[in-house]
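Every number in this text was worked out from the coordinates using simple rules, so none of it is lab data. Here the structure is a predicted model, which is why all the values come from computation and not from measurement. Cβ atoms are built from the backbone, for glycine too; each structure is taken alone.
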Structure P
Amino acid sequence: PFTNYLYGTLLHLKGNNTGAIHHLKQALRVVPDIMDGRGLKLLRNVICQRRANHQKK
């Protein structure tokens, strides 16, 4: 699960929000409180950014 969290973070930093969402969800399925809740916060942030980017188009 931690590898999925790290990979999701990396994908987010590279701008691949779809991939980041997938890997963060995988990590949260196994460990819901991964990184003391920061995993869920990051997932919510990535989803919001993805929605904002889609609305601009």
Structure Q
Amino acid sequence: MAGVELVFANILYCFNWDLPKGVTTQDVDMKAQYGLVTFKKEPLLLVAREYQTFEGVEA
């Protein structure tokens, strides 16, 4: 499980995440579906952009 967490953390860290073009924060449905496990009714769609640092500055 620790390996999965490390991979997920690196994916989150190495990219900037944005909503797709034409989608605003008001359009995101945050309703949940309840049961044995709680999850979102509608999946969250995001666009990954490569994280860019300024030249000479380490992230």
Structure R
Amino acid sequence: MAFDGKSINVSQSVDGEFIEEYDCQGLTIEIEKDIKQYILRDCSGSFNGDSVLLSIPNK
């Protein structure tokens, strides 16, 4: 994962084999009653849409 000042580039591989690559236009943090979520927004490429990067308990 890399940020170039404009978008976030996500590139994934396993054992040296390419799986997917996509760019996201932003990152948002949503806090609900019991959970805080970090969400990659407006992604396009091998994956299109929003993707939850991390969910943690909000205590």
One of P, Q, R was used to calculate distance in nm of label points 7 Å out along Cα→Cβ at positions 3 and 35, yielding 2.3; that structure is R
Re relative contact order in percent (Cα under 8 Å, 6 or more apart): value 37 computed from one entry in P, Q, R; matching entry is structure Q
helix-only ellipticity at 222 nm (-39500 (n - 2.57) for each DSSP H run of 4 or more, over all residues; to 500) gets -26000 when computed on, of labels P, Q, R, structure P
If you rank structures P, Q, R by Cα Rg over 2.2 N^0.38 Å, the highest one is Q
